[in-house]
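Trainee: Pasting the structures here.
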Structure I
Amino acid sequence: MSGSLPALRALARGIPSTLVGYSGGVDSALLAVVLRQELGPKRMLAAVGRSPSYPAAQWATARAVAERFDVPLVELDTYELDDPSYLANPTNRCFFCKTELWSRLIPEARARGLAVVCDGTNADDLGEHRPGYAAGVAAGVRSPLAEAGLTKTDVRAAARELGLPIWDAPAAPCLSSRVAYGIAITPQRLAQVEQAEAYLRELGVTGDLRVRHLGERARIEVEPRLIPWLAERLPAVERRLGELGFTAVELDPRGYRRGSLLAGRAHTAGA
């Protein structure tokens, strides 16, 4: 049993009512389920922000988990792709995305009489490059997982204990996170990434996967154990991704790495 789950439950019971920014990932799913169990269906609501940057497969997962655990769910459109600052794709792109998200979710919470707006930030996230978290802080959004001290490991242990089917699912950030910083975010590029990753999943890739959009080129990152397996299938992958509009495809020999686009940019800049 995770030692942090009772702390999260105790914290949840102290929240009068809440709207949770919900993506269907393990962090926000755990938070939504615990809040539903502690507050009941009339004092909490999970809200999903829908836009071209949000993968369809993630939406399907979010709905399935909410239905399984009887979590009230609402879908709201977000319009970050109307923001030139977001489209320019700077290293703090997530700040503009989350600013837009909270500008939709907070009024929804107020209209429904829900006292607190929460997100799924965990304790480990606080030490990482998370410009989106700053947007939440500015908007007055609370992060109960972080407040209760739950790390990524704690979250997965608690999710497993509660029977969440996604307790061990790979992290699934938005599609824009695959586009190299400085390359403009467009619906076409987001669709290319989504379709390329869907193809690789159908091919048999499991675990962590990223198709990094480098402009004309695609760089595929998979778990190291899968690199030889995928290398044998690279000609077929190149054909399919070529059909999606990529002029070249490379398989990263270092495998999947969190934040590799940011690290690559720092390296290029000599930092």
Structure II
Amino acid sequence: MPLQLNIRAILKRKAPHVHVPDCVVRYLERITHVKQMNAFLRKHPIERNYEFIKFVIDEELGCSASIEGTENIPTDDHPVIFVSNHPLGGLDGMIIAQMVNGKRNRPLKVIVNELLMNMEPLTDLWAPVNKVGVLSKEQAIKQQQMWESATDVLTFPAGACSRLQHIDGKWMVRDLEWKKNFIQRAREYKRNIVPIYFEGHNSRFFYALAYIRKMLGLKLNIEMLYLVDEMYGARGKHFRVHVLPPIPYTTFDNSRTPAKWADYVKKYVYATNYTSR
């Protein structure tokens, strides 16, 4: 029996004591394209990992990507940390993972929101982070094992997809603050960092919703509910991905705090490439 997504079951699992009205469930099913996704899952019941990603990108969405700077992807066996801006909130991660797999031919884990663990064909690639709580003991152990292994790691240090921001008199799609965790891991596990810049943006509706939510003082990231809709809205698009020269882990000395080093890497990623609107 192929996997089928069930919004009500997911809500029940995440919030067992909350009653969600039928009208809300139906709306969530519509904006998360459950019918389309389930039809796709029925058509591809056995594909997993990179094979599944290929079918999503090529067949379901009809997207393509060109990669610049592939010579900057290390060819040795030492595990690295790939860090990227996060303009799309999902599709960008799949495209980068596919790109890295084609060049490194070694295990890769992508640090993602725990909610993505509901997409079972990709769970072997995901390393979940709980954005609204703490990791379970089992998940924490698996993450520790990941860092201690020879597995490459892809992370989006902002922890959320980019937002439309007014910077230096221009409206730009930029990440929020990059968290320092990847700097700490680079130091601790002696992993060089491979920075990536991904060109792309979501819809005006997405950014307007995020702006209004922020103006109202709402902490709940309600725009995240629309990320699947944004992914389907990217049908037929072509994306450009830039791989920048690696940064040795020895760069991150005590001359700056980990938070300031994280901001340094973020500025390095955006130094010559940025998306403006």
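Trainee: Of the structures I, II, report the one carrying the highest value of FRET efficiency 1/(1 + (r/R0)^6) of positions 68 and 140 (r between Cβ atoms, R0 = 41 Å, to 0.05).
Mentor: Working: I: 0.85; II: 0.65.
The maximum falls on structure I.
Trainee: Can you tell which of I, II yields 41, 32, 28 when Cα extents along the principal axes in Å, for residues 164-235 alone is derived from it?
Mentor: Only one of I, II returns 41, 32, 28 for Cα extents along the principal axes in Å, for residues 164-235 alone, namely II.
Trainee: Comparing distance in nm of label points 7 Å out along Cα→Cβ at positions 60 and 228 across I, II, which is largest?
Mentor: Largest calculated value belongs to I.
Trainee: Taking relative contact order in percent (Cα under 8 Å, 6 or more apart) as the criterion, which structure among I, II has the greatest value? Intermediate results must be reported in sequence, preceding the final value.
Mentor: On the way: I: 18; II: 27.
Once relative contact order in percent (Cα under 8 Å, 6 or more apart) is tallied for I, II, the winner is II.
Trainee: If helix-only ellipticity at 222 nm (-39500 (n - 2.57) for each DSSP H run of 4 or more, over all residues; to 500) computes to -11000, which of I, II did it come from?
Mentor: Details: I: -13500; II: -11000.
Source structure for this number: II.
The numbers here are math on the coordinates, done by the rules we state, and not lab data. Source: prediction; values computed, not measured. Cβ atoms are built from the backbone, for glycine too; each structure is taken alone.
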